[in-house]
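What follows draws every value from the coordinates through simple rules; no lab data is involved. Keep in mind that what you see is a predicted model, and the values were worked out from it rather than measured. Cβ atoms are built from the backbone, for glycine too; each structure is taken alone.
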Structure P
Amino acid sequence: MTPVHIVGAGPGVGAAVARRFGRAGHPIGLIARNRSRLDALARDLTADGIDTQVCAADATDPAALAAALTELARRQGPAGVLCFSPLPDVSLIKPVVDTTPADLGAALALSVVGAAASVRAVLPAMRTTGRGSLLFVTGSAVVNPSADRAASAVAGFAEKAYLDLLRDALATTPIQVAHLVVKGAVGVGATHEPDTVADRLWRLHAAPAETHALLE
């Protein structure tokens, strides 16, 4: 089984994705800023029999993110699946008239620059092997923008544009680009359980012809 590398791995969606793919036999690589949380998650996954490696990196730092993905590939082999699902910075959730250029820059650094850095790190090996899944998770701003959440809307639309262009560029290859939009809160007891999100991503991966999905 090819490795699954998860950017923005936390105790919610990231952990659920790791377990869903890990149960199918995929080695798991986790990337997030907080090393202690990564180590705790890795211990839990390893205790469940899932081959897990971690690298700490900030998803807004392209060089650090590329280095982390390269290191995971060195340890586990090249990623066959990339899952890009970092949580947005809630401090940036402001009305559009209160949103600063710095706020927009920070949101774009995570959602767009981080996504592009991740893709550039894993895509060459996927092209060499002739297979791969690039899976992305965003909130509902891409289908329901709000002036009260301006940075999310701008970054979400920019990320969607990047993914659409990437999908078009890879349309003649076996490499899949899939985008899951989640409307509502994700968490235990929230609108969507993390396991529900992970299962939908698994089904996107298993059905390469499906490139868009919406969880309402």
Structure Q
Amino acid sequence: MSLSLTSLTISKRDGSELFSDLSFSVEAGEILTLMGPSGCGKSTLLDVIAGHLSDEFRFSGEVYLANERIDKVSPHLREVGILFQDDLLFPHLSVWENLAFALPNSVKGEKRRERAIHALEQLSLLELADSMPEQISGGQRARVSLARMLLAKPKAVLLDEPFSKLDKNLRSQFRDWVFEQLKSANVPALMVTHDEQDIPTGSLVLKWPWENTHAR
């Protein structure tokens, strides 16, 4: 399984380009890091892949996931998971309910709670099952957020500077844990960041400018 971009160009409505002719492929179990300054189009690129591109922009090129073109598919059918800077947990749902929300519709009734509780056991956060998001720490919310995303069984994962709001000590610990979880999930992952310390050891990296970049 791979995530591939072919000749991707993103421009603003006024015709000015953020970048052009970007092509790359990320295989299952790999993490590709895109480095670049603020405003260069990192998050906008993720929006193209996920299907959430703002009307302010337009793009040309193609996006493939598992050898199927997805850039013309509805966002909720693309099977792409996203981890943002903010955890985006639902404040009106308990921790276990947040996890259960991500499960496929094929998982019914009590099975949804059982799956969520099992995930919390794996995170060593079982004691937080009935807590509300505002009652747990930032690091705990970050772990729950990643677990929720992975419970949806995405075919690819996008990471939008997910470590930038964590303090230094927690950031390093959480970063290593995230990479471990992604490796276990064995899906292609694309991370955008401006911090070189976020780059997984030995992983693929593309540094700005990306114009006319073609990478396996």
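Once relative contact order in percent (Cα under 8 Å, 6 or more apart) is calculated for all of P, Q, which comes out largest?
Answer by largest value of relative contact order in percent (Cα under 8 Å, 6 or more apart): Q.
Out of P, Q, which structure matches 0.95 when Rg/Rh (Cα atoms, Kirkwood Rh), for residues 121-200 alone is calculated?
Q
One of P, Q was used to compute helix-only ellipticity at 222 nm (-39500 (n - 2.57) for each DSSP H run of 4 or more, over all residues; to 500), and the answer was -9000. Which one was it?
It traces back to Q.
Once distance in nm of label points 7 Å out along Cα→Cβ at positions 9 and 33 is calculated for every structure in P, Q, which label goes with the largest value?
Evaluating distance in nm of label points 7 Å out along Cα→Cβ at positions 9 and 33 on every structure, the highest lands on Q.
Taking semi-axes √(5λ) of the Cα gyration tensor in Å, for residues 129-176 alone from the coordinates of each of P, Q, which one would give 18, 17, 8?
Q
Given structures P, Q, which gives the highest value for distance in nm of label points 7 Å out along Cα→Cβ at positions 81 and 137?
When distance in nm of label points 7 Å out along Cα→Cβ at positions 81 and 137 is computed for each of P, Q, structure Q gives the biggest number.
Out of P, Q, which one gives 17.8, 50 for Rg and Dmax of the Cα atoms in Å, for residues 17-144 alone as computed from the coordinates?
Answer by label: Q.
Using the calculated result 17.5, 53 for Rg and Dmax of the Cα atoms in Å, pick out the matching structure from P, Q.
Q
A value of 2.2 was derived for distance in nm of label points 7 Å out along Cα→Cβ at positions 25 and 185; which structure in P, Q was it taken from?
Structure Q accounts for this read-out.
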